[in-house]
Structures are given as C-alpha cells and as structure tokens.
Structure P
Amino acid sequence: MKFIIFLWSIFFSSILYAIPMNDKSGLSLTEVDQIIKISENSSIEVLQKVIREARKNNQKVTVYGSQHTQGGHIFYNQGIILNLSNLNNIQRLSQNIIRVQSGATWKQVIEFLNPLGLSVDIMQSDYDFSMGGTLSTNVHGWQVNKPPLIASIRGFHILMADGSVRYCNRQKNTDLFKSVIGGYGLLGVIIDVDLHVIHNHLYELKQWVIKTEDFLPFFKKEVQGNKKAAMFFGRFSLDRKNFLRKIAFRIYEDTEQQAKNQKLSEYRWVQSILNWFFSKTRKSDFLKKVRWEIENNFLAERLFKSLSRNQLLYHSVDNYINTQEGYTDLLQEYFIPIENFEKFIFSLRSLEKDMSDYLMNITIRHVQKDNESLLNYAPQEMVCFVMFFRGPKTKDFDRKLSLMAQKMTDQALVLKGSYYLPYRPYQSKQQFEKAYPRWREFKNIKLIYDSSEVFFNQFYENYFGEKLKQD
C-alpha cells in the first residue's frame, strides 16, 4: 500500500509541477520543470547557483530572451529554462563599441543609440529579438555587403557549465568565440555582448520592378557595384500569373548626411493596412495583386523615400504576425550562391502547387562570406531566400511543410547552398551534416567545456545524436 502511495505521489507531483511551454510555431509543446526569470539586479552568483544545482541533479538547462525560434531551441523535456529578458542594460564603452546585456532587444538598442547619432551595424529586419538569441543564431540582415552578425561582435562574456565566466573574442578563447556565435545556447549562458556600431545616416530609396531573369545583372550593378548602397531587399510576385516572375527590387543609398535624432516613427496606421492585406492574401489571388501594387507603387515612394538608418531598422514583427486563432506562421531560409540564383528559382516554381495555399511572402537578401563561425551558413557570398508560410496549427500542415522543406533543402545543397537553423526541424540529420560540415568540430568543443551536457535542447538532440569520444 505504501508503495502504491509513493508511486501516486510521484505521478501527482509531476502533473502539479510540469509547466507547458511552446515556441513561436505553436507546434513544439513541451513540459519543463522550471522557468527561472532572472531579475535585473541579480548577480552572476544567482546564475552560477542554478547551473551548479542543475549539474548536481543531472538536469538540462536552456535559455531564452524573446522566444522567437521555432525548432525547440529554447527548451527540453523536464528541463530548466532561464528567462534573461530582464538583463537588458546597455552602456557605451567607446566611440563605436557598446556593451549590451543578453536580454536587451534591438528595439532597446536602437532607442539607446538614436540620441547618440549612432546605429546598429548588422541585425535582423525586425527589432523584437534579444541580443543573446541574436548572437546564438548568428543572424544576417538586409544590410548590403555585410557578413552575418559575427562580423560586428567584438567580444562577449559567457557563463560556462563549470560555473566560470569567460570573456571571448578573436584573441582570447577563440574556440568559444567561433562556437558560441551561432551555437544556439549549447555552450553556456551569454551574459553580455560588445557590439560594433556605426553612424546613423540619412538614406534615400531607389526602387524598381524587374523581371526575375534580369536579377543577376541588376544585382551586380545596383548592389555589388554601388558604393552608396547600404540596405537591400527584393520581394517576389506571388500571384498565379506572375509567380516568382517579378521582383520588387529596393535599395537604400547612404547620403552620408548625419541624421539628427529623428523620431523613430513606425507608421502604425500604414502597417495596420498592410497587415490586413497580408493576412488576406493567403488564398486570394486578387488581393495578392492589390498588395503588390500598394507596396510597390504607392507606399514606398510616398512614405519611405527618405529615412534614417534607425527609422528603417525600427520595425516590429507584430506588424505582420498572425493573430488568427488556430493558425501559425512558419519560416524557412535558404542561402544560394549568387551564380545559382536562377536554378533555385526554377526549383521553387516546380513547387508552386504545393506552396500556393500557404506561401505568404518571399524576400531576398545579400549575405557576404563568413570566415569565422563553425555552424556557418555562408561559407561564400550568398543570396538569401526568406520564405514565410501561414497555415493551420495542425500535424497535417506541419507534415506538408516538412516535405516541401526537404525538397527545397535538397536543391539548395545540390547548388552548393545551405539553410538556416532557427526554424522547424524539417531537415534530416543527413541534410544538416551536409549543410554544416563542421558540426563534429562544434560538438567536440561543446563536450570539452560541457562534458555533462548541462546545456541541452531539442535542436541538439535532433541533430547531434550520441556523444562523440574525445581524442
């Protein structure tokens, strides 16, 4: 009888204390043991105690800031989550270097820099993401002729599995520097980041609508060969008649004039209109055409002709994120060598019937070569395809998108390209290993510093498998 009561108490306590968690996909429901929100006044000793207790009790630890990944990167079953969103202090170290705590968002960084006449060098197209999460995913942006984020990182402090705090840069702890950036939180807790910043200049818009087959010569002239080009993206037409046959080609040129603390306006009323059109275009060919005309022949020219760099970067994902209950937004990104651009377009057109009910947007960016990070998606200069899908929050939609993603990944790999890791784990382990050939080196470095695998998440479990033997 006592044994039955004992078993019941274990079962009951697991129900009582299990905390359901999900990520932005809404498809990764996981039960964790604890979520520990670190206060802004907490000392390093508080984090060290958590790590020490987790190691002692053989528990797994993950970290999150703004929770925007979609592939189980921020939790593990029955694990401990550290919420660092309150660690958001920012300070200026020198003329062009700031130190940002890992929980601060780009919104907070831009608001700090704007009165100083400074701006971010490399970041995503939206400001909602935390510094720790951004570093852990080694993001790219729509800045022209820029490598991923690692190029603008001057150093960072990280709390290791053994409780020590290390400073990592290109001269000290270099193996950690190239592993932690783009390492998805698997080597420790990022405390703060030293970031290179630049002047906040005024930019002028230039835009064209071109045929897709004209992209390469246009790109070489207006982006690669244009010293004034500072920001670039392209957006594809998605209506049935013109599916991937037109590109709205948009660049912002640097006037080299210093911006004077302009108001960081987001044109919320405009974004509300665009969001309505965006949400309705999923199954309406007519509204896809209307949205195309509004975005390319009205709004950009009239409202966004001349803006500061900070105004361009001061933009939230809330402007277009799904609010319809029962639906989810999922992203996929593919990096393709510039010379293989047209071949990848051809492969995407072959999937039009599969994608048409779910594909909301495809934009293209430019990413320069990354010579540093181990989990490196840009070993050469690339064009990036950012693909935005919306569908019902069901296993069937998840399965359909998984099949499409595997086909697109196969084609990207054939073309000597790659794909991005923060999203749903649709790619096979074989595809991952081919896209990221230095994965073994990354794992060996992790096991040197975290032999007990305290820092562990679903992404790691999916793609890194069993422990490797140490040499």
Structure Q
Amino acid sequence: MYFGTERIRSMPVDVFPEFAPPLVEIQTEGIGMTAAEVEDLITLPLEEQLRGTPELDILRSKSVTGLSAIRLIFKMGTDQLHARQLVQERLAISAHTLPLSAGAPVMLQPLSATSRVMKIGITSKQHDLTDLSMTAYWTIKFRLMQVPGVANVPIWGERIKLLVVLVDPELLRVYDLTLNDVEKGVGEALEFSALPYSKHAKLQTEGFIDTPNQRLALRYVLPVFDAPDLARIPLEGHDGKPVLLGQVAEVKWDTWPMIGDAVINGGQGLMMIVEKLPWANTLDVTRGVDAALAALKPGLPGIEIDAHIFRPATFIELALKNLTSALLIGCLLVILVLGAFLFEWRAALISVVAIPLSLMAGALVLYMRGATINTMILAGFVIAVGVVVDDAIIDIENIVRRLRQHRREGSTRSTASVILEASLEVRSAIVYATLIDAVALIPVFLMAGLSGAFFRPLALSYALAVL
C-alpha cells in the first residue's frame, strides 16, 4: 500500500484524458496587410513547405488582417516533440520566401487538449487599464511563466502603452507631405523604428573612439521621452521648409486598436488565461500559480486578483474526495455486513484490506503505462468499488462458513486446505463473472474518435480494478 501510494502521488492529474491528436500551430504577422495579401504572400508559401510533413493528418489555415495562422494536426500517437521538430526544420527552409514586411513565423507552445488551468481576473480602483496592463504584462505574467508546467499566459483586454502617431491626410496634403516622409522623420528621431521593414529599423551608431585598451562605440540619443517631444521633431518639407510632426499628426500615448475586451465581476479589467503543457500536472500547476500570486500580492497595492473565476483543480480535488468517500463507505458497509452476519472481525479486516488493494493494483498498472489520473479513470474506479466489495464479501462468507462446518464435524483436515477448497468453490464463478464484465468492455476499447478517447480510460480503470 505504501509503495503504491507513493507512486500514485507522482502521477499527473487532469480533468479529462488527452483526447486530441498532436497539434502544432504557427502564427505569422503581416503588418499592414489585408486578409487577401496575408493569404497570398504568407499563408500559401508556408503551406507549400509544410504540406509534406511526415505523420501529418490535417492542415488548416486562417488568414485575417495582419495575421496568418496555420494549424497542423498529426495522426494520433505521434510524438508531440518529434512533430514540432519536423515542422521547425521546414519553417527554417521557408522563412526566406516571405516578404520583408512579414514577421518571423512563430511556433506556439504545445498545449494539452484541456489547456486552460486557470482564469485570473485583475481589477483596480486606483490604476487605469493602461497602467494595469503594463503591470500585468511585465510583473504578473513574467512571474507566472516561471511556474513549472505553464506554457503560455495570454491577457485578454490588455492595453499596452504605446506612442501613437495619428496622421491627418488633409494636413499632409496642405503641407505637401507623404506618409513616407512621416515614417522617415519618426524613424530617425527614435533609437529604432517600429516598422521592421523600414531602413531606419536599426540602432544608429555615430562612429567610435579608439583607446589604448578598447574601441568605444558612440551613439547619439535624441531626447524623445514623451509625446510632446516626438510631436516637436521636424519633417523634411518638399519646399525646403521644416514642418513639425505635431502640425500634421496627433501624437499621444495610447494602445493598439482593440479587437476584444474583458469584463471582471461586472466591470472592466484584465483576464489572464493560464495554459499548461500537455505533460504538466494540473494540480501542481494550479498550486504553483497560487503560490506565485501570493508572493506577488504584497508588491501590488491597489490591485485585486481573483484566481477563482475558472479553476479545474477544484473539480479534480472534489472528484478525488468523492472517490475517497466511496472507498470509505464501501469498507464500512463490508464491516457492517460481515460483522452482522458472520460475527468475525478478522474476516471483515481481510475484506477491508482487499478493497483498496484491488484499486491500488489497477492504479499501479496505469502508473506503469504512463497514464494520467482524470475524471474518467476515477469514474471507472468508483464503478468498480461495487464489484470489488461484492467479490470480497462472497469469498470471505464462504470461507467462514466452511471453517465453521469443519469445526462442527471435527474434521482433521488442515485449516489451509479448508480455506483453499472454500475459496475455489466460489472462485470459478467469480472469475467467470469478472471475465464476462471484461468481455463486455471490448466494444468500448474499439471505439474510435472523440468518444473512444473519452471512454477508453474509464473502461480500462474499471477492468484493471476488478481483475
């Protein structure tokens, strides 16, 4: 029992079994591109390279304004890390075929079928959403990503603080300027341009100084620290007269255009989604996130964190508690039945020990197979408790009856032989009944698709417990 308990504690725990095939998702940004341009210039070239990936089953893609998303679904049973390596090799070949204005293809972190382990709501009455977003991005998310098993922490409703230049086309026409003139002026005024394909998208080095020991690079840093500073930079006018950026555009601190938002407890806020790796333990990840949030709380004055909006670990803990209750009730019923009808405390003790041993043996087999404890496996064990209790009572009752008969008749046979004979009398019937139960489960093991992925763990845990 001790050996089995220690091994089971190290098994990963999740809400449902891993029912989805291995999936690899690739996202590529295309700044300023329409959906049609993203499809023609990014999605199709990448699909051509990825279509022949070994073990690939389904390839799907979606092209929207500024973003290409490609999902590669591999055959069931394919190793997740091996599939990612194959995709990465093909991405390295196809990267040079993309336009300069496109970002580098990014392979997202591997996620489990039920990847979301927590939803965390963040609100504040003292900070606006922009400052709250910066705190969530640079402090909270940075810490949560260090928790073992966490794959990603996207933030819904975030408003990252940016210097935004809103150009007025009418004013450009009045001053005879173009967007290229604005881009050039802004790019030269900052240390690096926000546009990766711009010729100004690099650090500007203004020479160097040689000393007896080393060469020191010089860099001229323009004093642009705020929106008014950027608004005062001159643009090169076509008539030779400088035009300030603030004369043709509005410069301010703002965020990117919102395409979604988050509502926390009836008000505005941020929603952080904690996603886990396929092999991570849901309970361990949840406890790690709770510990990280507790450590951060003293340094986040005025910020309210609600970590109970969505928490599957609570459901898992409740399921484990219910299984424990079912075992205790089963053992108690065995004690009451055997005590009431047989008046043998030793017989009751043997039955009580046999019930958890049967379930423990089944759990150890699952451990050696690398299985995950989930609600379907727990359901199989709970159903098996009734069969295990029935088998224990039938066997013990017949042994006690034969021993009493042996004493009344004054037989000289050994107690061991009487116990063996009594056990064999009912054992054949119990074995046949158990085999019939196991044979009845064969159609479940042959089920394909989503239904098979869900119900096979239940049937397997039930069969292992009763066998």
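Computed from the coordinates by the stated procedures, all read-outs in this text should not be read as laboratory data. Owing to the predicted nature of the structure, the values given are computational and were not obtained by experimental measurement. Cβ atoms are built from the backbone, for glycine too; each structure is taken alone.
Numbers for the structure displayed
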quantity: Origin of the derived value 1.18 (Rg/Rh (Cα atoms, Kirkwood Rh); candidates P, Q); calculated: Q
quantity: Which of P, Q yields 21.2 [mean count of other Cβ atoms within 10 Å over residues 104-111, calculated]; calculated: P
quantity: Computed 0.70 for FRET efficiency 1/(1 + (r/R0)^6) of positions 120 and 360 (r between Cβ atoms, R0 = 30 Å, to 0.05) - originating structure among P, Q; calculated: P
quantity: Origin of the value 17, where relative contact order in percent (Cα under 8 Å, 6 or more apart) was derived from one of P, Q; calculated: P
quantity: At a computed -15000 (helix-only ellipticity at 222 nm (-39500 (n - 2.57) for each DSSP H run of 4 or more, over all residues; to 500)), which of P, Q; calculated: Q
